[in-house]
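S.K.: Take a look at the structures below.
We did not get these values from a lab; they are worked out from the coordinates using the rules stated. Just so you know, these numbers come straight off a predicted model, no measurement behind them. Cβ atoms are built from the backbone, for glycine too; each structure is taken alone.
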Structure 1
Amino acid sequence: MRTTGGFHGRRIQKTGGSTFIVSLPKSWVVGRHLGAGDVLLFTPRPDGSLTVYPDEAPRAEAARRTITVTNEAAEPHLFRLLVSEYIAGAPLLELRTNGRMSARTRSVIRGFAQRMIGPEILEETADSVVLQDVVGSNPLPIPSVIRRMHQMVAAMHTDAMAAFRGSDASIARDVIERDWEVDRLHWFVQKQITTALRDARMLGSLGLTLPECATYLLASRALERIADHAVRIAGTVSMLGKEEPPGALVVELEHLQATAASGLSEALDALETKDIERANVVIDSAERVAREREKILRELSSKRGRLAVSLAYVLESVERSALYAADLAEIAINHAVEGRASAESQTP
């Protein structure tokens, strides 16, 4: 046996006419409470390696996680903690308080369960709430989730610009409220990938390689950021009040927004098709948007007050959206190159 940097080396032995065997490290077998007769499962990986794990159902104590929260915790802090626990991926999450759980704490927990994909309230007592992940090991295809996020983000930006152009507060509020839908999908992607990185069985069920997991997580994050900029554009409606932005500037901003939206769509297509040339076109387009921003900024120098601030916010958000689309295009290029390198490494 040879051990180097945490890796255990074993020689392949041949028994009979065609059977190959490899011994297992004793510490690994004992540490997982295995013995003679137990079954191991092997999952081939795209890089040619094998993942080995015992054929056993998850132990109940490992599947359930219990945490203590306080009734005095600020609502955003408690919600953020719940999101983090959700991403960590425990199938059962028990939330307890020392003493009776307050109505405010229960309200935050219920609101969290309603907003997220998977958690449902399973049990409630005077001092505890148990959440169960009903999605579990039946994940939605991550590429489909990314596509859904893109559809929502694109619609949010279209509506945000419509609200800005028409000073429509009702459309602006709708855009802001829809941001939660993008957030919940992003957190769902994070949860699925975090679980897959810990468990090879989950990785297999997702049908993704480790590099693909990283790619889609980065793509999800970029889309979530672009959605935030749609919210920022919608927020300028209340800032403007009764002031109307100059029509010529609105047209220029809408043109830039359309360019940014087109770039985002092209970047996602390039990600799916692994088209490097297409991705480079998106990056070049984002650079043009950045140059146009400088030109419009000079026009804004003559404006004052809330109007100038609102226009500057819209301009910055449109530019940032185009740059995030460029980030997605760079992710697509990296994904394409990694895929080619992986395919070449497996060629005999």
Structure 2
Amino acid sequence: MPSYKDTKANTWYCKFYYQDYEGNRKQKWKGGFLLKREADAWEREFLRTKNFQPDMLFSTFLELYDSDTSPRIREHTLQTRRYIIKNHIMSFFADMPLNSIDAKTIVTWQNKLIKKGLAQKTLTNIHKCLSAIFNHAVRFYGLKNNPCKVAGSPRLTDQISKPMRFWTLEEYRSVIQHIDDIKAKTAIMLLYYSGMRKGELLALTWDKLDLEECTVTIDTSYQRLNGQPVITATKTGIARTIMLPEQVIEQLKTYKAACYRPEDSDFVFHWEKRFIEQGIKIGSEVSGVKRIHVHGLRHSHASLLIQMGVNVVLISKRLGHEKVSTTLDTYSHFFPTEEKSVIERLNII
């Protein structure tokens, strides 16, 4: 339908009828547009979203879902999501009406995934991706329920979870003394004592470090997509400023003095493929300490704080978790749970 000119306000508005998914005819009005094409575009977008029908094909709704959510997601996360949908979801659900997909259908799909020999973590991530699609349909388009919640997440009964790999303080000290490369050594030290993610470390610029107040502000993340650097918000979108121990500050000062005329806006650690991994490898081999992944340094920091008895709320803040429950779910096995010590404390009361 055409848009109209509001001569008094010198703006444009659109006024039209549409049919909701229950078949009711309704009128919609929206004004305040500076240009006619803006009013026309708004009407087209509104009608597109209102064209939702519970019996539309899954593949058709997926186009709505992608259009609604992709602007709000980090590019790397979006690529991962689209890969999962293309390779593990679309081939099974594409031609099914959305409201025909029930818990039994989900279980059948899960069993097919299990037969592929996928790891438990992979299965869980794929299931979460599909569940998010149905959650969107429930929350914004009136679908009655999410069948993924009824079916539950797929579980492998015979797969043993791999233990979380991290360094104790003694192991870290043994490794770090055998790393000669100043860039790798400084990066590993900062990761161990801050708990920041690798992407957050690589996005760090000198102006985010206050070497006098001993703080670091973490508000961005570095990714490489198609060989090009991309700076985004942190994984959870949470910015945080945390304090660093003096030994880390001194190492940063030494490292900065070794850099060639660093500017405030320069990256602290200019991107170099696997320089942190290489430092870990060398330090582990020379010291004889088990080798861990870069993310294991984050686990190491969490373990260290828990062993020190630090409040879980503060640990969650330092790690940049959105919820304290995330910290508890991830590191619950690090907290002391020996029943004997509990009884000893209860006996004192």
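S.K.: Which structure, out of 1, 2, was semi-axes √(5λ) of the Cα gyration tensor in Å, for residues 67-106 alone calculated from, if the result is 24, 12, 8?
M.R.: Structure 2 accounts for this read-out.
S.K.: Taking distance in nm of label points 7 Å out along Cα→Cβ at positions 131 and 179 for each of 1, 2, which is largest?
M.R.: 2
S.K.: Can you spot which of 1, 2 the value -15000 was calculated from, given it is helix-only ellipticity at 222 nm (-39500 (n - 2.57) for each DSSP H run of 4 or more, over all residues; to 500)?
M.R.: 2
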